[in-house]
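Following are the structures in question.
Read the figures in this text as sums done on the coordinates, not as results from a lab. The structure displayed is predicted, hence computed values, not measured ones. Cβ atoms are built from the backbone, for glycine too; each structure is taken alone.
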Structure I
Amino acid sequence: MLPRQLHRALALVLAAGVAGGCAAAVSGDVAGPNMATSAPNGAAERIPVTVARPSGVGPFPAVVILHDCSGLGPRSSHAPARWARELTGRGYVVIMPDSFGTRGFPNGVCTDPAPTRADVSPSRRQWDAYAALAYARDLPEVDGRRVGVMGGSHGGSTTLSAVAAPVSAADPLVSAKRAGFAAAVALYPACGFRLGAWNGATGSGIYRPVAPLLILTGALDDWTPAEPCRRLAETARAAGEPVALKIYPGAHHSFDSANPVRYVPTRINPSSPTGRGATTGGNAEAWSDSIREVAAFFDRHLAPPPGPAAR
């Protein structure tokens, strides 16, 4: 794990932010399990967090799961919970921060056009990802050297933001990313926007992750199309970056869902000519294969190092 003093420094940065070197008062009263995080403007917050643990005795590797645009409330897609069951069954501790519930979006942002939805954008939520990493490293049963991150859709885009290498030493998360996640999985993310040195809008530049990255997406995705991710992965691999991509034929957005395929016209969709409407739904074949791909990927990159594990 990180040296204790570096760990404390990382936690301090995440809790306080970097706005003028001082943090605002903690906001967001949260009942139940919660964790400290911070806004890019330096405001300290607390948001809900769920921890799922495997049976047995640790220390275990861990995975931070970042939810999709439906959040973790009653209207959730429940895909994060499906992944949590799969991963805990394979010996991983799972940490799921709720980025929406206490920020005014308990029902998610899939159809909510409020301007304040920018307050929970993927670039904003990457701060929650690193706060969750610090939270995981403080759990006695977690081996802090072996923590990965994954998410689907909005959470997949957040994952890409979280592991995009900083383009400047002035990036406020530069230290956190340097000592950050050991592996990342992005499920059907939006790849057509700026991510570090990659400009998805023009297809220029190179996406450089700070950790090995696996992208899984569907060929029929009309919400976050596969083609920008193909270009991102192709240029990254050509530059020697550790980015892998798999596109599932016949699969739509949310192929890891247990819900049937359906088109919802009210969904906010920048990929649609009208800005609205998207198709989502599970694909049994893609879901089964994605379990194998994710398990193998995390087992490869989060495997215990030789010798006894140490915090």
Structure II
Amino acid sequence: MALPFLQGSEEILVGGQAVIEGVMMRSPHSFAVAVRRPNGSMAVSQEFLDRPSEKHRWLKYPILRGLGVLGQAMALGIKALRFSAQAALEEPQAPAADGKEEKKLELSNWILALNLIFSLGFFVLFYKFLPLYLATLVKNRWAPAENLVVFNLIDGSIRILLFLGFLTAIAQMKDIKRIFEYHGAEHKVVWCFERHGYTSVDAARGCTRFHPRCGTSFLLVVMGIAMVLYMFLPFRSFAGKLVGRIALLPLIAGVSYEFIRFAAKSQGRLWRWASQPGLWLQRITTREPNDAQLETAIKALETAMEMEKSRGGELVVA
């Protein structure tokens, strides 16, 4: 979702995210979510946005601007997932016999908060604690791992392997396969818009589901930059290393954003190098969508585009 900000205003300004039975699309000043209900109808949510740097001038500076953009992307992602979860389970209700409206399904804030806490806890345990613990075991049994560079290479390699293993495992789940199909639909529709300047099911069907600006590239860059920055931590104890890794998360995210932003603007070898691992990974995180899923992605993009234009923005195809 941060992708609309990775390039200048003269470049492509759309990005997206797969959600439950739908797709979210956004431009710099708007976002829209389109979701398929169980009966085949479509629910749409739309909203205007401000860039984080437009709200807070201090978020226009390097590193900090990445934190602002990524923070906004996370907040919008949660909002889009909440809307999609409600819409995907909701059947349009006929008026009750007594004339009263039936209460719609809602996900309470405390359920979302618990889910967020669980997700953060899982992230720290699985991607910070476990790789560090396993790397420490290797160090205790293999003398070369005492070297800081070797130790961090082992730690980072374990983290990447855990990430790939986790993705491969959840990709086998039925519900996740559906989300990955919508992920493929999002990529195809964005490609269609970028190549042709318009969107249609026929045109999108012929586009590839692999896109170089996918967020998976960013995740892998984060892991690579983390290996480098961890080498500067002065801690030697296990607890110190773990706390240092958690404390460095904002800096790692900000530096990674700047790296991807620079690579995206250069459009040269650096960009091809940075995006290639993400393209490989998309063989796991995307699947070929059907026409109904493409229609959903098109609806989300067209809604976001119309909102952007109504606010005076202009979406230009590179």
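For Rg/Rh (Cα atoms, Kirkwood Rh), which of I, II scores largest?
Ranking I, II on Rg/Rh (Cα atoms, Kirkwood Rh), first place is II.
Comparing relative contact order in percent (Cα under 8 Å, 6 or more apart) across I, II, which structure shows the greatest value?
Comparing I, II by relative contact order in percent (Cα under 8 Å, 6 or more apart), the maximum is at II.
Taking helix-only ellipticity at 222 nm (-39500 (n - 2.57) for each DSSP H run of 4 or more, over all residues; to 500) from the coordinates of each of I, II, which one would give -19500?
So the calculation was done on II.
Taking distance in nm of label points 7 Å out along Cα→Cβ at positions 169 and 281 from the coordinates of each of I, II, which one would give 1.7?
II
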